[in-house]
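What follows is calculated from the coordinates using simple rules that are stated; it is not laboratory data. What you see is a predicted model, and the numbers here were worked out from it, not measured in a lab. Cβ atoms are built from the backbone, for glycine too; each structure is taken alone.
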Structure I
Amino acid sequence: MRCITSRSKEINGAPAAVWAVISDIRNAHNHISAIKHIEILEQPPEGSLIGLKWKETREWMGRDMDEVMWITDAGENSFYETRAESHGCIYQSRLELVPTSTGTTLTMAFYCQPQSMGAKIMWVLTGWMAKNSLSKAFDKDLEDVKKTVESQTER
């Protein structure tokens, strides 16, 4: 799997406060401005994120795009990993929290593994554009999470 991008943001809030925002998938559209709608498709047993599956409608490059994702691994207040399969590729992402002396560093990493010949060719031709677009999207998502956590911390 090839890492396309990894972006981090320092957030003035404890890991538990950041976790409360990023693990609230059902309400992600309230915290991340690019997400338009969330539809929960499969709910895991109470108290677990692993197995949560949802369809996310997100503004991407000026258009609304749908993607089905699910959580494959998680450690409360620490990280979660997602997977999606579309357009001939396997996509994985990881959101990781690291406590700091002033709060939490939240890192988003995104990995892509083209599976089909068409996807491999497209990756060679347009991979650089995907990396740039994802970096910008992650920066905006991280800033949105930061604003949400820090506004809740101020209350």
Structure II
Amino acid sequence: MLIESRPSSDAELAALLIAQQKELSEADGGLDGEVYLTHDDAAYLVVVVQGRAVACGAWQALGPGVAELKRMYVRPAFRGRGIARQLVVALEEEALAAGRPVLRLETGTYLPAAISLYRSAGYTPIPVFGEYVGNPFSVCFEKSLVAVTSR
């Protein structure tokens, strides 16, 4: 397994994101109605297994010291292998190296596996933020990548 950076214009990344959007639409019954495109200012990672792009994720700067995890997706045939967890760690490492020690994310209430992944990776629930405010299907999480020490 290889995790590599890809530009937002990458064809394999685009195929993963199209598959993600199709699956999200099926999962929520088309009720959410949100369609997400790539962002040129996001840093995308793609997971490659035996020469095939099987998963993706991104982080995007939100403000000083804060980034958002976005576009997490693993092809169904490759789920249950720990790929998503490794991808989250790689995204966290990149964001931290770029001076973003606080990560936030949004997922859908209709995605219990995603919610479970983020909770088990140390993310805690926060109020809905940014563009997700007002979306009844949104649930948001946050994680600080640096330990807070008391004096």
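Observations on the structure shown:
- Of the structures I, II, the one that 19 was derived from, the read-out being relative contact order in percent (Cα under 8 Å, 6 or more apart): II
- Among candidates I, II, the computation of distance in nm of label points 7 Å out along Cα→Cβ at positions 45 and 69 that gave 1.0 used structure II.
- Comparison of I, II by FRET efficiency 1/(1 + (r/R0)^6) of positions 77 and 109 (r between Cβ atoms, R0 = 30 Å, to 0.05) - largest value held by: I
- Structures I, II were shown, and helix-only ellipticity at 222 nm (-39500 (n - 2.57) for each DSSP H run of 4 or more, over all residues; to 500) at -8500 was computed from II.
- Comparing Kirkwood radius over Cα pairs in Å, for residues 101-140 alone across structures I, II, the highest figure is found for I.
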